[in-house]
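What follows is a group of structures, each given as structure tokens.
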Structure I
Amino acid sequence: MNEILLKVAGFLLLMICIANAFAFKKLGWNKNLANTENFFQQTFKVHTLYIVMTMVAMALACLYATTELVKADTLMARGFLWFGTIFWGGRVLLHVFYYDKQINKENPR
């Protein structure tokens, strides 16, 4: 069961990465970033790229190292799984409690 959950997580992570390819246009990031200093534009784009790269790495680990992650009782496996849990648990909490609720109303899934 845990292997299936990790594979599902990997698939969902890849879907989020693909969705990020459309986020710039859908959310008007280039237009909004045009009103900021060049440093902030560059920082935003670099941070976005690195987050997406992190998600791709997490997805690939979930999809291709599933057995090792589930069955291995190593610090690396436990660390990766705890990192993923904290990273995405925190992300869900931010989405629920931090983001402006109006954004969700204007952009339904």
Structure II
Amino acid sequence: MKEPRKVDIVEDGALSIHWNDGHRAVYGARHLRLACRCANCEDEWSGDRRLRPEDIPADLRILDVKPVGRYGLQIGFSDGHNTGIFTFQRLPELCECEICKGPAPR
């Protein structure tokens, strides 16, 4: 499993993670906030989204990051949201870099 070696909040309020495989991923705050699967953002029984993209500010920033055990991170956002846990298994799937996204479909 990928594990973070270093986690930082970078100057634009994004999250930077240096993974143990050498990859550095930068996650935009709004991108992560929209991907949150906590009970406030997603119905735990039906999976229906409660979170509406139009309710998330474009200038959202990450304010703090706390480790959760050895499996994830709890992220505090500038809109006051801080209940989601982003696992080390899921975070690589959320990376939007060209390496992780792969080549554009033809």
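Below, the figures for the structure above:
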quantity: At a computed 3.6 (distance in nm of label points 7 Å out along Cα→Cβ at positions 41 and 97), which of I, II; calculated: I
quantity: With helix-only ellipticity at 222 nm (-39500 (n - 2.57) for each DSSP H run of 4 or more, over all residues; to 500) derived as -2500, matching label from I, II; calculated: II
quantity: Source structure (of I, II) for relative contact order in percent (Cα under 8 Å, 6 or more apart), computed value 23; calculated: II
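Every number in this text was worked out from the coordinates using simple rules, so none of it is lab data. Just so you know, these numbers come straight off a predicted model, no measurement behind them. Cβ atoms are built from the backbone, for glycine too; each structure is taken alone.
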